[in-house]
Each structure stands twice: as structure tokens, then as C-alpha cells.
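Asker: Pasting the structures in now, so scroll down.
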Structure 1
Amino acid sequence: MARWIVRAWRILPVFIRAIIVGLIVFEIGSDGAAAIMFGNLKFYPEIPWALPVVLVFCSLYWAYFSGWGFPAATREARAVRARNGPVPGVVWLAAVPAMVFGVLTCVTLRLVGPYLMPVAAPHVKLVLSPYPILTVVGLLLSVAVTSGVTEELAYRGYMQKPMEDRYGVIVAILISGTMFWVAHLPDVTVTHLPGQLAASAVFGLLAYYTRSLWPAVVAHTIADLVLQPAYLFHAPHAAWTALSARPLWEGSSTTLLEKLPIIGTAMSPANLSGGVHQLFAALAWAFCASSLLTVVSFLGLFQVSHRRLTAETEANTSQSRR
């Protein structure tokens, strides 16, 4: 029976196996951390004990799925999927601009999106106001860390890496990004998909070019921390105003050709100095600028990564000849 299951599993296409394993890895991490956080709200909520426990849990979770522990037969496979390896200083240095501008692009896209298409404002059912401030801060940090660790390990590691090796990085990013969107249904709609794919591209390329998940984990965690106050507390006011905005063209156009002039007029640089469209204009231009800088930063990271790979290939070739 076990042999039949193994054979059936190997027959499945790589992308199906990668999706299944990635989702399982994600559920293990997210459910485990969520149990700890909800436990803090129920037991001794006056003590902010969730964050240290979540950090320990995420450390063990990361260690296991990156190659530590039994069974020994799967250690190498786990290490490969987790991209477990050191990141040279020169690569980190090249990755930092891509991380900074990539996060800025994802955040501004999320904020400018509701002006361009019907994107529902985030609705968080959890009420944190009755709890002490330190407990709340600990929970928010726990959520950000958990998201960065579990989602990157699952989606950019166990899901993207096998597909990346089989189909190429572009296909792998598109599939993993789409599956990240699917995993959040029914809390998201199709209008959330562009943002999910943009985040998948930024974090996926960071993992691909650095050959490590750590730059993506750091960038992902920072992006979540930036948006958390608006999601949970509707603050700052400008961020919540953007998240709850309605499309600029709503009620006045029906076709794409009719919508574009409305959007272009609202985006006019003249609106940056004031007016009803000032916030949209500022966010739209910030998104355009950060997108351009993200592309430039990734080109620089690509060059560093390519030189590193070339040097390693030449070193391995020289060593094999000896």
C-alpha cells in the first residue's frame, strides 16, 4: 500500500506536488503560531507571553523544515527547499535596496488599489482594545514574524523552489502567488490578485537571486508591520482612507477607455499640492517611483547574483579538473 502511494505521488506533476506540500507546511506553521497567540488572549492576557513563545516555535519550525531533525533521509531535500545556506555580505548589500523599494511598491500598490478597482477594505474580526498595550504589541509582532517565516518558507521555499527548478522562476512565481491568493479565499476577491502577485514577484525574486529565504522573510515581516496599524486600528487616517476608498471612476464610466482619463486627471501632478485627489495622486506617484526603483534595484541584485554564480561555477570547474 505504501509503495503504491509513493508511486502515485511521483506520477503527479511537480506543480501539484509543490502546491500540496507548500500548503501543508504553511498550515503547520500558521496554525501552531495562531494557537499560541489565541492562548495568550485566553490565559494570562495581562502578561505578553505570546511573542517569546512564538519566536521559539518559529525557530523550531524553521530549523526542522530547513533540514534539522529526523528523518535523516529527508534532511537534504528539506534544506534545498528552504534554500538553507549563508548569504554573502555583498549579496545582502545588493538585496537591501530591492527589499526597501520592493516593500514600498507592495504597500503603495495596496493603498492605491481601491482607487483603481473595487477592493474591499480589510475587516479584522479580532477586537484587541480590551487587552493591555504590551500584550497587543506582542501579538502584532507575533503576527508579522509568523507571516514572514511561515509564508516565505511555504510559498517561496517548498512551493516555489521545486516549480522554479522544473518550469522556471516566472512560472513558479505566478503559480505560488496565485495559490497565496486562493489560500485567502473567501476573505479576498479577484481584485486582490494583482497585489498578491506583486508581493509574490518581489519576495520570490529576492529568494531566487539571493538563494536564501532570509531577505524575503525580513521584507515580508516589515511590509506586514507597516500595514498592521491601518488594518487593525484604522490608523494613520490617510492609510485607512486609502484602504477604504472607492474607485475614482465609480458611477461615471462603463468602459476602460472612459476610466483612463478620469484616473489620469486625478493623478495629475497639480493635485499633489491639494484638492480632493491629493492623497491618490501622492500614492500613485509614490507607487510609480518605487516600482521603477524596484526594477533598477533588482537589476543590480541580478548582476551581483550572476557574478557570484559565475565565480562558483568556475571554481567548481577548476576543482574538478584537479
Structure 2
Amino acid sequence: MAEHEATRKVSPRRSEFEEAEADARRTWDAAVEAVPRDMVDRRVLPQQRSVKDLVAHIAAWERWGAERLRATIAGRPLEPTGEWEPYEHAFNARAYARWWDASWATVRTEALDAYRAFWTAEWQLSDEQLFGPGGRERMIVACGSEHYAPYVAQIRDALESLPPLTTIETARLRLRSFRPSDAPALFEVFGDPEVRRYLPPGPAPTLERIRRAVDRRVGHERAHGFGLWAVERRDTGELIGDCGPLLVDWTGPEIEIAYHYRRSAWGQGLGTEAAVAALARCFGPLGLERVIAICFPENTASWRVMEKAGMRHEGEAEYYGIRMKKYAAEGATWASR
């Protein structure tokens, strides 16, 4: 939706509505992308469904919704549904039969096309057609945010049961793969304004945004073999933050070591302990050649961790639209430092 915002004027109510639906879609996409490729076809969800089935199911309803929105725009009568439950049951049966044997690539392409068609039609509605008597607002929510929510929960339940890809233990810490149930503890970390003080600007954290962030961490590690890992105390099991390598801005090509900790963990050398363990994994089993780390120049505590972890200062550079202090380490020389 964002690509069209610059060329269209929208009312505050419409802007809020569209952003809420877009946010729900980002949550849905992050959950789907967190699923390992070899799992998308497996029928591990309720009612013997797979993630591929859910994606196809959503796409079928968005395609149906797009057709009804186009009829509204053109002033054509809508196809009657009759009694809803039999109509819905028959529609779902046809959708599952159609996509049952389709490849994941085919389903993903159809899902993207259906979503694009759905919102292209929504953009053409007047506010009266969207919010007025008999408007399409309720149908859009039913095809969109309300439809995603229970399926996101099912996907997260399936991800929770996966064994971790990474477990690293140090004297005091355990670094491990994230799982969906870590979201409330991570929300406590990022809910502290002091923790966010030296982060790039963005929307205030909510539990649902943090759940989505955890899904992205899970998906990043499953896709690339590395990512931000949960950091917990070995003695208590308390999650104190995260640390690990990830693609800069989630796309690369550079790889950065990032870390964030709750205030109760500051000033104890835990950040350095975790960073050293993460770099050892980067230049050992992961076989990475070079890793960077960046921070606000005034964030003294952060760049001291980088120095203590054996990274060298490379000056300043722009990342995330901000002038940052930059450090780097190469596998060929890091261990000797």
C-alpha cells in the first residue's frame, strides 16, 4: 500500500484503517517466512493442514474479495451467497481441492497476486463505498486481519516445537535460537526507553510487534543459518536480551553483530561475553569471513563491547539512515586479537 500513498489523498480514518490492515499483513508474512522450507508442505497444523494450505486458503478469499470490491466499484450487484455457513464450507472445499497438489512456488505466486488484486481494488473505493451503509470495511477485515490472526497462532505453535538450530554456552550465558514464546520477555527488554535510546527511530514497541520481530529472527536464522539469538542467564534461565549476526537491514550484503540487553544486565561484562561467543561462531562453524558492528557514536558502552570483543574501529559510515560508528572483524585475524 505504501507505494501508492504519495499519489493519493486519504482521510485520517482511512489511513488508520489501511495501516492497521497492512500491519496485520506484515505479521502474517513474518510468520509464514519463519517456517522452514521443508516444513511448508507438512500437515502439522490443526485439521491436517499445512502452511501451504493456509496460504492458499487466504489467497482464495482475497481473490474472492477482490472480485466483490470490483463489483462495488462498477456498481454491479454482488454475487449472492445465500446462507453463509454452507457457502463458506463449499468455497473452502473448492479452494483446498484446487491447491492441494500445487507447488509452494505456485501457491506463493498466487498469494502475492491475490493480495495485490485485493488492495488494488480497495484503493479505488470511495470512502462512502468503504465505510458507508453497506460498505466493504467489514468484508476487508474478514478477508484480511481477522483471517490472518488464528492462522498466525497456529504457525507459531508449530514453530515452537522445532528444535533450536543454535545453542552456545559460555561461563554465564546461553545463546540459542529464538522461539515464539520468547516474545513477552523480549517485549520487557525493548519496552524500556533506555534500551531503545540508541536504536534507529521507529514505532513504539507493542507485544504484537515484538512477536513479529521474533518471527523475523526465527525466519532469518532458518533462511541463512545465522541470526539474532536469544541470550539467557544459565543460572536462572532469564532472557536478558539478544545477540548475534544478521544481514544489515535484513538484506545485506554486509553482516553485523547486533545486541540489545535489559538494564539489569548492564555493567557486568555480559555483552562482551556474548559478543565473543557470537564472533567465535561466525568465524568457526559458520565460516563467515567478515563481520561488522555499528552504533551511535555517543553510545560509549556499545562500542566498548565491540573493542573488548576484538573488533577494530573503521571510522564512521551511514547505516539505517544514521551516521554510525563502525567496527569490523575478519576471521583470518580476529582470534589472534
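Asker: Mean count of other Cβ atoms within 10 Å over residues 180-187 was computed and gave 18.0; which structure, 1, 2, did it come from?
Answerer: Traced to structure 2.
Asker: A value of 0.20 was computed for FRET efficiency 1/(1 + (r/R0)^6) of positions 100 and 164 (r between Cβ atoms, R0 = 25 Å, to 0.05); which of 1, 2 is the source structure?
Answerer: Going through each structure in turn, the value belongs to 2.
Asker: Which one of 1, 2 has relative contact order in percent (Cα under 8 Å, 6 or more apart), as calculated from the coordinates, equal to 26?
Answerer: The correct label is 1.
Asker: Continuing with the same structure: Computing helix-only ellipticity at 222 nm (-39500 (n - 2.57) for each DSSP H run of 4 or more, over all residues; to 500) gives -16000 for which of 1, 2? Intermediate results must be reported in sequence, preceding the final value.
Answerer: Numbers: 1: -24500; 2: -16000.
Corresponding structure: 2.
Asker: Please compute mean count of other Cβ atoms within 10 Å over residues 76-83 for structures 1, 2 and give me the label with the greatest value.
Answerer: 1
Asker: Please state which of the structures 1, 2 yields 38 when percent of Cα pairs over 26 Å apart, for residues 124-291 alone is computed from it.
Answerer: Comparing all candidates, it corresponds to 2.
Laboratory data are not the source of any read-out in this text; all were calculated from the coordinates shown. Everything numeric in this text was worked out from a predicted model, so none of it was measured. Cβ atoms are built from the backbone, for glycine too; each structure is taken alone.
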